[in-house]
Structure 1
Amino acid sequence: MRISVKPGKARALNYLCSLAVDTGLISHMQADLADSRDSLHLPRLVAQLQTRLTKQQMPLREVLADTGYLNGFNYAFLEQRGITPWIPVFGKYKPVLEGFTYEPDQNAYHCPAGKLLPFRNYCTSLDGNWLQNYRAEYRNCQTCP
């Protein structure tokens, strides 16, 4: 347990409870620290649930979760395990940016002006998930219309 604060609420000693439910039957339950995001706990929840269900010869094929569990890492994690994720995408996420095209052989994008934006490095989001950075050199963009 940890002390946590939510807007408009008093400080309290809390924990975060996650449940896996299949047609009304609780198949997994775990408690985590309340001062962290839900999305950080999905991989452990799914790994433990998948192990338990596999022992019972019940494959885990789909996961439905609320937007609190959404991030790119979790989508990739589920897809690597052959699990279809059903997690709503919140408003700001855009899987495709109009005018930008991905070049998989170069691991780079082309901007609307045709300039190459190569992969530069990784950084981490507030959730602790890895993000890929693509950017052009400043001098290359000076000639953009």
Structure 2
Amino acid sequence: MTSGAETQDRFTPAMRDTIDRARQSVVKYKHTHITPEHMLLGLIAVGSPEVIRALSSAVAKPEQIRVLVEHHLRVGDMAVSEDQLGFSERAKRVIETAREECVRAKKPQIGPEHLLLGLVQVRNTVAAAVLAAVDLKPDTVRQSLTSN
């Protein structure tokens, strides 16, 4: 796996914004690491056109997905500044899967749409469970991203 700095250099501006929004949710909930759930909240907050198009095939609206994710997040007791935050192991797997999807799509940079594909593929996370519950599957997401 590449280092965090190397990977972030390969992020599109919208993806960097998504990660920034994920960091903000980590601080809001007083957590210590960026998790897939924070990344999903960041995706919804940024609302890139590709992600919104992919989410439109879900049985829930983005706002409902946000509520479902937040329902599972509990406020922690550790106040951590944004510059001290790292990625959880599962979040690193999501980013690696997003990178693989980016390569598969022959794109030069990782975008929010690749992150969404990573989130639906990395199992055993609340984010993946929420996305599965609203009927978002890798093939469905991939198809919505390739159809213009």
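Quick notes on this structure:
- Origin of the value 0.85, where FRET efficiency 1/(1 + (r/R0)^6) of positions 12 and 68 (r between Cβ atoms, R0 = 25 Å, to 0.05) was derived from one of 1, 2: 1
- Computing semi-axes √(5λ) of the Cα gyration tensor in Å across structures 1, 2 gives 37, 22, 12 for structure 1.
- The greatest value of mean count of other Cβ atoms within 10 Å over residues 20-27 among structures 1, 2 is that of 2.
- Identity of the structure behind -19000 (criterion: helix-only ellipticity at 222 nm (-39500 (n - 2.57) for each DSSP H run of 4 or more, over all residues; to 500), calculated), options 1, 2: 2
- When relative contact order in percent (Cα under 8 Å, 6 or more apart) is calculated for each of 1, 2, the greatest value falls to 2.
- Source structure of the calculated read-out (distance in nm of label points 7 Å out along Cα→Cβ at positions 100 and 124, 1.5) within 1, 2: 2.
Quick note: the coordinates plus some simple rules give every number you see, no bench work behind them. Please read these numbers as outputs of a predicted model, since none were measured by experiment. Cβ atoms are built from the backbone, for glycine too; each structure is taken alone.
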